[in-house]
Structures are given as C-alpha cells and as structure tokens.
Structure P
Amino acid sequence: MATLTARPANPVDALAQDKRVARALAWLDSNADWVTDQQVAITEIPAPEFHEQERGVFLAKLFRTNGLDVHTDSVGNVIGELAGSRGEEVIVLIAHLDTVFPAGTDVRVKRLKGRLEAPGISDDGAGLASMVGVARAIDQAHLKPQASVLFVAGVGEEGEGNLRGIRALMDEYKGRVRAVIALDGAATDYVTTIGLASRRLDIQVTGPGGHSWSDFGSPNPIAALARGIVQFSTTPVPEEPRTTFNFGVMEGGNSVNSIPAEASVKVDLRSEDDAELLRLESEIRKSFASAVDQEMAAAVPGSESLKLKISVIGIRPGGKLPADSPLLAAIENADRYLGNRSRLERSSTDANLPLSLGIPAIAIGGGGQGGGSHSLEEWYDPAGRELGLKRVLLTLLGVAGVQV
C-alpha cells in the first residue's frame, strides 16, 4: 500500500498570520484602485531613453510620502531605502523608469471598457505602480524588515540604456545585495529565472554623398546597408538554443534627391547561448564588409570609397538562478499560498546583471494583464491586480524577513 507523504509546511502561511503582514495584505486588497491611479499618473510623464528625470522626480515624491529615505544616484536611479535590522544586508525591488518611446510621443492614458491604453502603460507603468503600492502597504501596516529593502525606480533598462541603472546600483551596493526582484510588466503567470543574453550593434557606412542626378553612380551608404541586411538575413539561426536578430532602427540621408553621405542601422542579437551571439556578430561583420565591397564594385570607377564602422552599443550578460535558491523558494511559496500557477521563463530584464554576478535575481509582473508592449497600442487591464501586489509583497518579505 502506497504511503502518502505529507506536503512540507509553507512558511508563507505563518508569515501571513503576522498581524502587520495581514494588515498590509488587507490594504492591498482594498486599495488596488489607488495603485491604478498612480500608474496612470506615472505613465503620463514622458520618460524616453536617457530622459527619465521628470518621472524620477515624481517617484521620489511617492517614495517619500510612504516613509522611505530617498536619494537619487549619479546615473539617475531613484532609491528609497527602508532600513532593516540585519546590518548591511540589502534586498532590491526595482522597476524601470524608461520607455522605448521617443520624445513627443502622446502618452496620455485612455480608458476604454475597463482597459487603460497608452504607450508604456504596462512596460513599465505596471511595475512602477506595483512597487509604490507595496511600499505604501508596508508603511501603512508599520512593517519593519530584517534586511534593508531598496525600492528602486531605475534608469537605462530599455534599448541603448544598456542596464546602466542596475549596473550603477550593483556597484554602489557591492557586497551588500542578497537578492534582486525586478518588476517588469504585469503578468503573474511567469517567473524569469534565466537572463537572456544579448548584443546590440550600430552599423554605420559613410561615403562622398552627392546629387542624385549629376553624381549618379557614386556609392550609396543606404544601398550598402540594404545589401548587408539582405545578405545577413539569410544567416541560419537555430531553434535550439533559441536565437534571434532584429534590425530595429535605420537612419540616413537628407533628401530624396541626394545621395547620402552616411547611413546607419541598429541590430539586436539575442540567444540562449553566448557562443551563438558571438557567431552572429561575426556573420554581421562579414556580411556588411561584403556588402560595402559589392556597392563599391557597382559604383563608377574612381569613386571615393565607402567606410564601414561597426560599434557595440549594448551588452546584456546572461545568468541563471540556481534551483535551490531561497529567492526561488520565496516566490514559489508565495504562489502556493495565493493559489497562483506560474512557470519559469527566460527573458532580458534588469535581473540579467545581478544573475551574471552570481546574485540571486528574478523578474516578475506586478499584477493585472497587459499587452502590446513596445507599441503605440500598449494596454493594461487592472482587473485582479491585487493578486500580483500580494505576490510581490510576500516574495519580498520572504527573503527580507520581518522584525519581531
């Protein structure tokens, strides 16, 4: 006869019975609308890459009103500290300030049939608002952690920011950080435990330029780039390890009747395997060198040569959270307590950098549902966001501890 094995006790059961933790959970249940209001306000403050300051000022005010000791570091991270009793030990809760949208983008939030629609409303309006909500719940319940908690509105997560915010944070608190929880987006059905490595390149071609009629036949930087894009796009990429590339931005030229003197294209390379990234970069360099040669061969004899420059503008290291990590146990225990089912995922977030340094880190959503990320049609549905808020709180307290 089979013997039934008792399921191990869930430490979150005892944690949630603490009167202060129970008050914090109850506050989140009752004040999800307040969190959504903050999300709208945050989203409507533009925060293009490298221009997050105005949004950062707003987050600093929210942090201060919720009992945090606030400072802004040299790169623009807004850091609200909740001091703990365990000396120098620090737990980081971070969401990113920046968006992928350029200055001038209309970021006003529209409310349509219960949904909120605006560029950046979910990525990372949802993460920032959830972080603020958790900070407020802790303050309202008079909770004190054992490890100090840093609530961080970080810069430089998107695009060419190259994780400069989390890089600066890991330098400032070097040797003190015990775990990092990145809030990125909304969904509660995943836990990112593997950082997806990426490399980003800027490919620039320069030449003599000229008039489209009188200088016809001169080498054209845009044509050279087009040749390179087509040539590289035939490069096979494996399904396992999954590997991708994307030409995301192309610029160059002054007018339709001028041969441009310069043009550039930016490409994003991603892979589950670092060796594949290096292979793709090598193929990129070969393809565009060949493309420049082909463009010169097609030009009129004696033309001034095109020049090719390929620069690395971003490197995101990879890393993996060990299966026996206390941080992974904390999120799994929170999910078990809340009756939430989630899967382990691989992605590219602020968690990449600490994972690459051997520091336990995960990325999770802040609650609710979102879609259309990085598009003008981005949306967020706050229904059920309480689950995500409580998930963040319980995971955070699971690794930070609560003072008796």
Structure Q
Amino acid sequence: MHRIAVIGRGLIGSAAARHLAENMDGIACIGPDEPENHQAHTGVFASHYDEGRMTRCGDPTPEWSITAGQAIRRYRDLERRSGIRFYSPVGYLGLGHPGSTHNARCAANGVANGARIERLDAPALRARYPYLSVSAAADGLIESGGAGHISPRRMVEAQTVLAERAGAACIRQAARAVRAASKGVEIKLWDGSSVTAEKALITAGSFTQACGLSPVDLGLIVFGRTVVLVRIEGEIKEVLRDMPTMIVARTGAYILPPIRYSDGHSYLKIGIGHESDPRFTTLGGLQTWFRGNGAKTDRVAFTARSKTLFPVLNQCPAWHTNTCAITQTPTGLPVIDFVDGDRIAVAVGGCGKGAKGADEWGRIAAGVVSGQPWSSEVSREKLSFRT
C-alpha cells in the first residue's frame, strides 16, 4: 500500500507528487502519458498537451500573483535538476483601455510579489512594438524579471522525472474511480486493476467531475476553449523576435509569441474566453471535444482579431485551431482541501490560469494531504470547497 496516491499527472498533480516524494516515501503518481493519436484516443486527455502557457506575477487577483511569484522563482532549479528546459522569460505586455483597472491591479500585485513593472502610453507602445496596431488611448503594462511562458508539456515531464528520481512510483494509467476503503483508499484503474493507498489527492482537472472521482460536488464548471495558432515563418519571425506574452484587457484575449512546436514549426497562439464556450459534464462530451478542432466561429473571430492587432499576420497563410478545457471553481481559485475525512483530498480548478503557479499550488496541495502545517500566504479558507 502506498502512503499517498496523487491521481492526475497534469501541472498541479505532477508538482504535488514531486513535492511529496522529495519529503517522504510511499508516493504514487497516477496518470497517463499524452496519447500518440488524439483523434483515435478513447481515454482521458489533459490541457497541458501544448508548448505555450503564460507566466507572470502581474495578476488582478492577489492569490494568483502570490503563487505565480513563488513558482517562477523555482523554475530554473527545476530545469537544472531535471535537465529539461521549459521556461522562457520573454516578458509580458498587458494592453489596457480607458476605464479598465486591469493593468493597475496587475501592477500593484506584481510589484508586491517581486516583478519589475513599467507603464507605457500609446506612443511608447508603438515605438517599442512597431508591429502592434493600438489605439491612441491604449495603456500598456510591461512586466519583466521573470514573466514569459512555459512549456506545460515539458514542465510536467520535468516534475515527473524529479518525482520518480525521489522515489515516487509513476503509474501511467488513468483512474476510473476512487473510494474510501476500510484501511485507506482504493483507486480503480482503466485496465481493471486497483491501487491502494492510505490517502489520495485528486488532481484530475477537467476530468475530475466527468469521471466522478470526487466524492462531493465541488461546483466545478468545465468550459471548452478554442485556440487559434498561426504559423510564423521567414521575415515575419524576425519582425516578431522580441514579442512578449500578452493579454488584451478589453477582450480578455491571451496571446503567446511564436513558439516552436513538435512539428518543427513556430506558432503564435491566441485564445479568448467567451460566454458561448461549450460546457461539459460528461466524459463522452469532453473526449469528443479534445478529439476535435474546436469551434469554427472562434477560428473566424480570433483570426480577425489577430490580424487587426498584428497587421503583419495578414501575410501568414497557415492557420489552424486546437482545443483545451478550463475548469472554473465558484471562488475563482483552486479548491485544495479534504473532501472525505482525512483520506481523500482534491487540488482542482486552474480557472484558465493555473499553469504559471502550478508548482506552488502543487506544494500547497502536498502539504494539505500530508498533514503539514499551513505554509502559504494564501488563506486556507479561500481554497476550501466549503467556502
């Protein structure tokens, strides 16, 4: 019997498994590798199957800023010890507009957590980023000193390598059911076998609810998100060579600079959350979504927005879409708490921005499930499923 089984090997789960394994023995991390053929896959998926996620301290919510700052300070150590590069500190640019307090809140929280912040007006924005088309009233926030992007795929790989090196057992299967047993917790796997542990930490993201893994209703809402990727080649790659990660406050669009993907090409990525995003409650619905290409209407709208903000993209002929899922909680923060006595805990709810602070959320979750004293500036009550 394992002491603690972490169910879900995504960004938070792999981090939790590493933190646990480096401090105690008897740790198991349960979760499948990325499927080789997404279209033919009949199991579970994960949203970290990608090369670009934004990371920054400047966030309008203090808790997300605090955890991002803690995690960012550990990135280089994780890279060094695992031998896997996943972090690119290319900076961050927030584009605000009159009447929006987004940049002001991001600046205040960013500075409080160690970020270097600079504010720019429209003329300064145009001078520094001549490839952007911004209005005369544009308000810019630049964060340097750690902001940029991470490869979620490689970060999970790095966490898994270090967890295994520290003695964790990595069980590369998905969990089908979790239940409290007479002497601990029993986890049923998709091949019909079982794993037993004294305690379990469920970190299965958008599949937590769809697979019925939590013994209580966490109030999660799972949205399907469509992202558009445009291939960047030749002279345009040089034009965008200094591009930071970006958020456009008016639309909520998040934009990643050209990043090299496994097919050898570099892509600029844009995504926008919208109230029309589909919601999923069933395993079959999520599987179909991840096997598909997202919403065609989003592709048309996001492409138009991209070409307006980056006129140079009108020269790019190769565009395509991809899918991911957002797990939203009632509080807008992850739920990290015991949900069945002191045996089953959860750490779920990235709320569309969990990647940047995933290592810290994983550390907090590891402390909760192992019974350690609370050691975060984030209030424990704010992460409770009872809140």
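For mean count of other Cβ atoms within 10 Å over residues 177-184, which structure out of P, Q has the highest calculated value? Present the calculation step by step, with values, prior to reporting the outcome.
Numbers: P: 25.0; Q: 14.1.
Answer by largest value of mean count of other Cβ atoms within 10 Å over residues 177-184: P.
Which of P, Q yields 15.3, 51 for Rg and Dmax of the Cα atoms in Å, for residues 201-288 alone, as computed? Before the final figure, lay out the partial values.
Numbers: P: 15.3, 51; Q: 17.3, 54.
Answer by label: P.
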For 67, 45, 38 (Cα extents along the principal axes in Å, calculated) the corresponding structure among P, Q: Q
For which of P, Q does helix-only ellipticity at 222 nm (-39500 (n - 2.57) for each DSSP H run of 4 or more, over all residues; to 500), calculated from the coordinates, equal -11000? P
Given a value of 1.00 for FRET efficiency 1/(1 + (r/R0)^6) of positions 25 and 145 (r between Cβ atoms, R0 = 30 Å, to 0.05), calculated from one of P, Q, which structure does it belong to? P
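Every read-out reported here was derived from the displayed coordinates using simple, explicitly stated rules and does not represent laboratory data. Everything quoted here is computed from the prediction, not taken from an experiment. Cβ atoms are built from the backbone, for glycine too; each structure is taken alone.
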